[in-house]
Structure 1
Amino acid sequence: MAGELESLEKLLEKHIPPDELREVWRLLYGKEIRPLDLPSCASQAASKAGFDLQGYGFEAAQEQTRRPRIVRVGLIQNKIQLPTTDPVTEQISALHRRIAEIVEVAAMCGVNIVCFQEAWSMPFAFCTREKLPWTEFAESAEDGMTTKFCQELAKKHNMVIVSPILERDSVHGDTIWNTAVIISNTGAVMGKSRKNHIPRVGDFNESTYYMEGNTGHRVFQTAFGRIAVNICYGRHHPLNWFMYSMNGAEIIFNPSATIGELSESLWPIEARNAAIANHCFTCSINRVGTEHFENEFTSGDGKKAHRDFGHFYGSSYVSAPDGSRSPGLSRVRDGLLVAEMDLNLCRQTSDKWNFKMTGRYEMYADELTKATQPDFKPNIVRE
């Protein structure tokens, strides 16, 4: 069943009377957002290529002293294209072709910034704990074949590209990192942001390949707004979102790879809550499909040896600072979600709720500093 259900939205539409469905959406997803009128050529191209295409708009109030700051963001989720036993370079090339096809449609839809899923140029093979051939997918963030591919796409379409890859850092002893490369709409590599939090949960014991990142909470000033990248497991850490926001992020991307049994009940909540708490937009991307590996592996959690993770459930979506969110993409198909957002909504929501103005950061900082000390004693009052 996990790999068959198209989406929660389609299930609700099938079983809830139309006159009640609008109220259900309001209760589930907050303020009503408008569907985007995407070009027919884009819809036709998506249909021909077999991927889900959806578009929604988030609006802000008109201001007297600031113009609207409109940006279109694209989220791409996809399956791997070839069996995991095929040659490494062929697997990478096949994924490049698929992504180029979907980015072409994003360009038709006027997308300014596009983000791909975590480790998009390879299978999510970290469950296997095998080194070869999986470490061969690791590339230079600055001049690897995937970064060069994305640079060409960025220049061609005047589009900022967020490309999460497995990075090989040859300057520092061939160290491997889980990294997002940010490429300007001019085609220049703006920089990179490494995964801050590494899971050690069942199959997701990724420290076999890389450790916690060392780039902190970088925010990138693009031509279309300030963006940050909170990779996958970082979404479970509220302070991780918070620090990107404190550094000025208006849009925080969360490229992920996560399966239904582990996290699907958490997925709709965490990034949406982060958007509310931090007065910013959050964009959650999850891959789709079930990836099979040649050799059995175990998880250290008592389960029998197996050859796949489980079902990556897609369901990529966008959340706004006012608590509204888009429907999710398909749970089973490749997809492109286009979101038009007015970044003025970030400050407008902040002015309304004042979470940052009323935050007691000096108190938190003082108490967190104490909590990290070896002689820390919890502040508990007893009779």
Structure 2
Amino acid sequence: MTSSAVSTKIDTLLRHAADGGRISPEEALLLYTDAPLHALGEAADAARKRRYAGDSVNIATYIIDRNINYTNVCLTACKFCAFYRAPGHSEGWTHTDDEILRRCGEALDLGATQIMLQGGHSPALGIEWYERTFAAIKQAYPELTLHSLGASEVVHIGKVSKLDHAEVITRLHAAGLDSFAGAGAEILVQRPRTAIAPLKESGETWLSVMELAHGMGVESTATFMMGTGETNAERIEHLRMIRDVQDRTGGFRSFIPWTYQPENNHLKGRTQATSLEYLRMVALARLFFDNINHLQGSWLTTGKDIGQLTLHFGADDLGSVMLEENVVSSAGARHRSNRTELIELIRSAGRVPAQRDTLYKHLSVHADPADDPVDARVHSHFSSTALKLLPTGVPAAAS
């Protein structure tokens, strides 16, 4: 095919996808690798606008939540992870119930609506630990949504407690789990997944657990960690695997791509995704996922400037202020933000900022800058303990 013919085909595909038409994995790969960057972004933004009606088309959202990492003990030993410690390691720890509840209460006081409990695959934590913990949180703080764990944890808990996946999901949901995070997806394609996480369940198993959960009324998000040595074709195959499940269940609320962080882990940054590759993936995902409503841009792993640009490449959400995060930051993510800054990032991108909940319902639309919320305490950090604040509300130091 001549270069002119390829260019014509790309233009046709971009118009088709922007208008809501489905593109094949082969077509998606062509767009990802060869479409002009600005044309790709424009098509993705058109697809985003087409998806939302009325005033919502101009809105971009954020959420206030806390990611409570309850243990760093893990026997899965993923090569990209800098957070875990092997069972029996002197630096291993598991938070007490009281500490987890303290962090939940602190998050609620700062305006959080969601808690993400995520941690290592500890052989000491069976289903009873999770049931007790979730029930305690729900009893103390019924206002908080527990968007926590993921398919990998279901598989691990099932092994520890000798339960099938359906029973694990049933018991977690009954104890207070509201929805699953997309944790553990990394990349679902067999070759790169085995290379970076040989002890983790297969991508097919991860998807089967999510499909089972969706059928049981427990929705989730889907994620993608890019930049660990996967090929472009394998990146598209990851999307294809997710889209196929979404066709059957409709249970993925959003897709959240982010980039591998290179510090303090066995991969040592030998392969990474560039900012341009990331922006192309965000745009391609918006065009490819004609069946997933929301697309989140990552400022935590790519920086606030690239995070803001995702709003011009099809994203409708900038994720969380993230009152606490330890796993990705252990591998080198040092970007920090606060609610005021996220609101300004959204507004200066030409969008109307809005705080959302886990279901993407708008809790507060900040249409008038004069009415923007102001609270210096609502900021992100990457310390394993809450930052101590000076009387002014400014962080004193990470602990």
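What follows is calculated from the coordinates using simple rules that are stated; it is not laboratory data. Just so you know, these numbers come straight off a predicted model, no measurement behind them. Cβ atoms are built from the backbone, for glycine too; each structure is taken alone.
Tabulated data for the structure shown
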| item | result |
| --- | --- |
| With FRET efficiency 1/(1 + (r/R0)^6) of positions 124 and 252 (r between Cβ atoms, R0 = 25 Å, to 0.05) derived as 0.70, matching label from 1, 2 | 1 |
| Structure responsible for -12500, with helix-only ellipticity at 222 nm (-39500 (n - 2.57) for each DSSP H run of 4 or more, over all residues; to 500) calculated and labels 1, 2 on offer | 2 |
| Among 1, 2, structure where distance in nm of label points 7 Å out along Cα→Cβ at positions 92 and 284 as derived comes to 3.2 | 1 |
| Which of 1, 2 leads on distance in nm of label points 7 Å out along Cα→Cβ at positions 28 and 60, largest value | 1 |
| Ranking 1, 2 by FRET efficiency 1/(1 + (r/R0)^6) of positions 68 and 292 (r between Cβ atoms, R0 = 41 Å, to 0.05), the structure that comes out highest | 2 |
| Given 9.3 for mean projected area of the Cα convex hull in nm², for residues 20-107 alone, calculated: source structure among 1, 2 | 1 |
